[in-house]
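Each in structure tokens, the structures are laid out below.
Laboratory data are not the source of any read-out in this text; all were calculated from the coordinates shown. Just so it is clear, the model here is predicted, and its values are computed rather than measured. Cβ atoms are built from the backbone, for glycine too; each structure is taken alone.
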Structure 1
């Protein structure tokens, strides 16, 4: 594959994917709506790179998407475009339905028309890869892991919207033959993540000497996946995944939220100590839990490992240290994305 249409490529995961793909010599047509979480600063190094073509627009704009497909003739579409924060979906679910469901439907219809226009060789080679989340599976008990056969049981407006988009992708394959792939990933972390999410929020507040909010008892468990490992998995699925299949992507790094926060505190104690040697952990404050907060997620990615030979390269310990160091070294980026529309306040607290 030489040319990709990437949607949502100015966001956290999409931006990292675009940077990696262009560095590897691919041409990327990057379509992004530039909502609050889309940030061209992430792509600043590609400003004069002819292999990166940025287009400001919406996946729901069928005329624009169709034009880009005809003009650039991509070998594949990688769909990152999504509203992605559970807390925001609690406050305003409509935007999540509009982008994640209606927008995905629009993209699928444009992709189907483009795919049908290709010659036989082009149709055989074309792929649409839809990037989704493990949250569609609901909540686990103390044991077990999500597999690709786990029934969907979404519990938030965000996860419900992603579940709907996954079903649409599957339906376009089974109904129309569109050659699709779906990946469902665990919690990503790493460079360029908008500071509303747990890890960058904790880093930002800790550096400011502010209280570090932890929902409930802090024992909710997530499987943490370093974003560049996730991008490598997507590339591998795009190259060799079986058409119509779903692949779970995990980090093999289950950790309680409180453990994550305490790990960040210890790293910052070493790298950016508070005045008078006070431990960052003293800033931790347990707050009222998120409405409908899923207790535990864990991903079984053995299918991806067995069939395509992928596994994460970062442990949680190495990945979180790299992440803390990146944020410490890129405070200008953080300040620019915090443009006043979000001030590290809590959102999604009302049931």
Structure 2
């Protein structure tokens, strides 16, 4: 019979609220402690859980009460908190990104391995049932070889978030470790590596135009070419004042396009004839819903938390273990470095000259 794991929650802000609503769905864990520097936040989460969890303002004080911790604090604290619990033999589910630097990430992974501690990065998208179903369909081979994967995420984030000095929170890039690609795009780089295999080359461009509260990019476009010849694209923004795609994953294969649309919760196949023939209308393509989830559209973190608990109990390696999680961050650091040093085609001067720029407003 599996042991019930005594879990402590560290960092009870908005990120933990996303976890907390699903924590009581996981039978393998018992929440025994809630911690936040602002103790009233910890009290709110403990009360919402309704199981009598103790409340702390210093994570060090809860160490004897827990078997494992879920860390959802600001990025720059991940390493310090992780090392504290790793050296004391406590298992760690760390919110993304794992750490702000490769050096910190490697040290934390090595300490966890030395102490026999389960270290898992909280990449919930890997565990969403719709994404798992999409992976199963791709891996089945039924739809042929995948050759292009596209991921879109469109949000409006950070406009009203301020730090203790009253400055916009996201301006402090030193705490975040990067911009939108690092903080949120790491989910989707991880997904691409999982689906498409070994990356070969890539590029990234980002901007804070439209997201002036960001010092680093609030909007980004990333491309990766994989060793098998397939390509991946991730387009994302934290400045979306409107959206149609929202969260959407599309995979083109030799026999059609597979899609997971998070808003509807549907996995779809588009496989109608869609060949462009000049002078002819395009046929409406055939769409088949292959799978659909229930109405729940939240972060669905119960699946990753259950996986973490099972790995702790069984002594098995998590799907998003520390070393695997570091790979997605290494890809992002390499993309940032290439962008900084201009490892891209020089397209300067290739816009339409002003004298040839014609506006077209349509016909009346």
One of 1, 2 was used to calculate distance in nm of label points 7 Å out along Cα→Cβ at positions 50 and 66, giving 3.1; which?
-> 1
For which of 1, 2 does Cα extents along the principal axes in Å, for residues 82-265 alone, calculated from the coordinates, equal 59, 33, 32?
-> 1
Work out the source of 2.8 here, i.e. which of 1, 2 gives that when distance in nm of label points 7 Å out along Cα→Cβ at positions 122 and 226 is computed.
-> 2
Who wins on Cα Rg over 2.2 N^0.38 Å among 1, 2, i.e. which is largest?
-> 2
Output the label of whichever structure in 1, 2 has the greatest value of distance in nm of label points 7 Å out along Cα→Cβ at positions 138 and 338.
-> 1
Consider the structures 1, 2: one of them gives -9000 for helix-only ellipticity at 222 nm (-39500 (n - 2.57) for each DSSP H run of 4 or more, over all residues; to 500) as calculated from the coordinates. Say which.
-> 2
To which of 1, 2 does the computed value 0.40 (FRET efficiency 1/(1 + (r/R0)^6) of positions 34 and 154 (r between Cβ atoms, R0 = 30 Å, to 0.05)) belong?
-> 2
